Structure 1
Amino acid sequence: MLNKESKDYPRRKVWIKTFGCQMNYHDTERVLSHLQKLNFLPTDDKNDADLFLFNTCAIRALANMKFYSQLGELKGLKKQKNSNIVIGVLGCISQIEGHELLKKYKHLDFALGTDMVDQIPEVLYRIYSGENKIVLDAFDKTSDYSIETKITHQSPQAFINIMKGCNNFCTYCIVPYTRGREKSRLINEVVADIQRLVENNGIEEVTLLGQNVNSFGKENHETFPELLARVNQIDGLKLIRYTTSHPKDLSDELINAHGNLSKLALHLHLPVQSGSNSVLERMNRKYTRESYLELLAKLRTAQKGIVISSDIIVGFPGETDQEYEDTIDLLKQARFDFIFSFKFSKRPGTQAYLMEDYPDDSVKSKRLKKLQDLQLNIQNEIRQEIVGKTMQLLVDGVGKIEGKKKWKGRSSCNRIVHFDGPEKSESLLYKWVLVKITSSTALSSQGEFISIC
């Protein structure tokens, strides 16, 4: 059955909700590619869907709450449709809680772990053949890692998974338990994969994905800077992004790549998590605030135009007033272009889950607000410096500014810019344009259209 053409299957529709990181969005794209071959069409209308999928995230508390809420809401819809719909869960929560989910939510049909997303055609065949309550959560036990990137969208942007897993075991993080140990694809395979997408799908911008891309290739005696150098040579490719990067593994070779590779984006996301050495030690981050700030200095020397963003957790177990102030001080010195900031929340299965969780939530909330207010002031100052400059953008959609529709694009340095198009009403979607920045706030910038590149 699974080898038939898509036209041989009944036409069905799938509604899918993705939470979390780019890795999950990459997995969603793989799932949709498989479903396309089974004659499923995506839909945003829950009342029109035959298959409901959640691709879940176990890292962020808010994503967890939204998932459980929406999963619960489907119980009534399934009852209303006389059980004719199928509901499945993918991703990190499914990896660690798959069996418990199926016991608790009687309307849930299957759960697939993070290494099992490519098994969805087989699982659906079993479900539609009358089987139910299927859980596949085994990790891939092979030593090598080989995949082909799947895309179903029309955008010239693509996520490319170059490695999976993590060996770091930060005490607050569940990823090593949901994604397994580090495994890397071979450089030749990744390069051939991207070349195929550029030639066959018109891909012009790629984001290379991994839980810690700086560890790429270690088991194959290859390195991430070597991969970047090869990808930089691909004809037709215009921009290379990557995420996420661990400070302890950021080499001088990679820093120099930011100064030497013409297609490498002028942006690096480098999570610091805390500005306190004692908190970093409790987090098992394996670097100090001093070594982190030294990395920033090296990066800004190698590439004058580079923009740095980061992640910060406030209220980690035992965080004192002084440890928090150390983070505030680091924020002032680092001058990040933007940050993702969170209050610490416990994750079962991590070492931090067993730590005494203080300060209390009200203190965490006050600390988070002070930190975010400071960061917004820093961002506003930094982004005034780009007013009057010309930037190249890839237009990725339309946004609303003060009720008026404007084109929206993202620069190499990851700034979002809104602008009016040319007078004639041609579409600029997915085109590269030159825009002059006319004004800026902490969160977005306004520009004046110059030309199509």
Structure 2
Amino acid sequence: MNDRFGLKSRLFAVLVVASSIGLSCAGPNKLAQQSEKAYGQGELNKAYQKAASALRKDPENQRARAAMTQVAGRLMDERMAEIRGLAARDTVAAANRSLELGKFRDELAGYRIVLAPDPAFDRDDAAIRHGAAGIEYAQAVDDLGADAPKRAYDEFQTAQQFQLHYRDVAHRIQQAYDETQPRVAFFPFANETDLGALSKGFADRAYAELSRRIASSDFRFTELIPSGRVYEALPVAMLDRMSPRQAARIGRDLGVDRVIVGRFYGLRTNTNVGAFTQTVYHKTVDKDDKGAERERYKEGTMVVVTRDRELSVGYEYSIVSVEDGTAITGNSGTLHAFAHSILASTPVSGDDKDYCLLPPDLRKQDTERAKQVDSDWQDHCGEWSLGDLLARSRSDRGSGYASRYGDGWVLRANGRAFFLGELPPEGELAKLAFGQVWEPLTQSLAELDRAEPARGQAYGPRQR
């Protein structure tokens, strides 16, 4: 009986597969039939989509190709009539619809659908696009003369979309772009703190971060020139101190439109030492009366020494026009960073892995207590585990600080950075504080990227 059941099951599976293959082969014909029906009911978009789906399944299906050709011809007639009617009222709007029609033609070409040519419409279409290109071009010229090069840039590009080689539109696009004042040089901030090489280190990190942000789609008219060119042009004596006018002069020599200058000042640090007592459990293994091994957890306490260092440093920056050394925009504020280090001062015996904050059974029995214990530990120790702390306290006592942040930790800010062992030095902590500079500086550049240059500040074409 089981053999007969198994045979029937296998036969059923074969029939299902065969049926699926049949349906798959019939798919394009069925879709073509649906396209024909939709066309007969006047649902042209639905008819088009059904025919397109059929051709994607089987590009050589003749019924589908006939259905696609039929509906595409009707759609083309409707859109050509719409463009002609629109042109009588709004040439630019008609040209935009013409661009969409061009995309439709490209789509048809992808399906290898060829419609009968219409020379009369092609002449009208060319005249519409030419007229729209002239309208956009003239508006762009006016905006360029009115110190609105960013608006002119978009309008020249639109004119080029309507007619690729309209007059000198390619040259005009470049001219408008040049007048948007896109080129920016980032100069090292003046270091008015006691930390050596602070300015150079910040400038290198700042350049990398700003480059990454400016490369995003949020910036259209901003170019950050390579930092190597800046350092080649800066006299060594000016690396840590220069006036806006000096920066503007160097910026002109570099061929940029704007320079970013700034300073760090008023660095202050405050260090405190404390301690907290942590309840821990030590796992031991012994044997019961019958000789079977058993685990026991012995409760104890451990004193953890903490050191906290808070750093603050003032900053200010200006984005300066190279024309006259005046500040276009800027910002100022105070950066903060806070480091918290931990080290176990109470020695423990046995393997580090045998210690835990709560025994496994107790964790299961009292989940609320477990959550609270874990939360309290994280407040004191961050992501470091009890085992991490014990291992560090045994092997590397007094030999510096351990960090899990790697190179990326210097960008963390406005919060606590947790370390094992000693605190990081002030220089490292200052880098942590610098992470807060990117937002206001990026925001300032983004606002300038969107705004038109102030009247009379257009710098004009330069060698790239």
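Match the computed value 14.8 of mean count of other Cβ atoms within 10 Å over residues 147-154 to one of the structures 1, 2, and report its label.
On the way: 1: 14.8; 2: 20.9.
Of the structures listed, the value fits 1.
P(r) over Cα pairs in 5 Å bins from 0, in percent, for residues 291-378 alone was computed and gave 3, 9, 11, 13, 11, 9, 7, 7, 5, 6, 5, 5, 4, 3, 2, 1, 0, 0, 0; which structure, 1, 2, did it come from?
Numbers: 1: 3, 13, 22, 20, 17, 13, 8, 4, 1; 2: 3, 9, 11, 13, 11, 9, 7, 7, 5, 6, 5, 5, 4, 3, 2, 1, 0, 0, 0.
The structure behind it is 2.
Just checking, which of 1, 2 has the largest value of FRET efficiency 1/(1 + (r/R0)^6) of positions 27 and 211 (r between Cβ atoms, R0 = 41 Å, to 0.05)?
Numbers: 1: 1.00; 2: 0.20.
Answer by largest value of FRET efficiency 1/(1 + (r/R0)^6) of positions 27 and 211 (r between Cβ atoms, R0 = 41 Å, to 0.05): 1.
Out of 1, 2, choose the structure whose coordinates give FRET efficiency 1/(1 + (r/R0)^6) of positions 91 and 371 (r between Cβ atoms, R0 = 30 Å, to 0.05) equal to 0.55 when calculated. Each step should come with its number before you reach the end.
On the way: 1: 0.55; 2: 0.00.
Traced to structure 1.
Quick check for you: by mean count of other Cβ atoms within 10 Å over residues 179-186, which of 1, 2 is greatest? Mind showing how you got there, number by number?
Numbers: 1: 20.0; 2: 23.8.
By mean count of other Cβ atoms within 10 Å over residues 179-186, the leading structure of 1, 2 is 2.
Suppose you compute helix-only ellipticity at 222 nm (-39500 (n - 2.57) for each DSSP H run of 4 or more, over all residues; to 500) for every structure in 1, 2: which one lands on -11000? Could the numbers behind the result be given before it?
Details: 1: -11000; 2: -17000.
Answer by label: 1.
Can you say which of 1, 2 returns 4, 13, 14, 12, 12, 13, 15, 12, 4, 1, 0 when P(r) over Cα pairs in 10 Å bins from 0, in percent is computed? Before the final figure, lay out each step's value.
Working: 1: 4, 18, 27, 28, 18, 4, 0; 2: 4, 13, 14, 12, 12, 13, 15, 12, 4, 1, 0.
It must be structure 2, since only it matches.
Bear in mind these aren't lab numbers, they're just calculated from the coordinates by the rules spelled out. Since we're looking at a predicted model, the values are computed, not measured. Cβ atoms are built from the backbone, for glycine too; each structure is taken alone.
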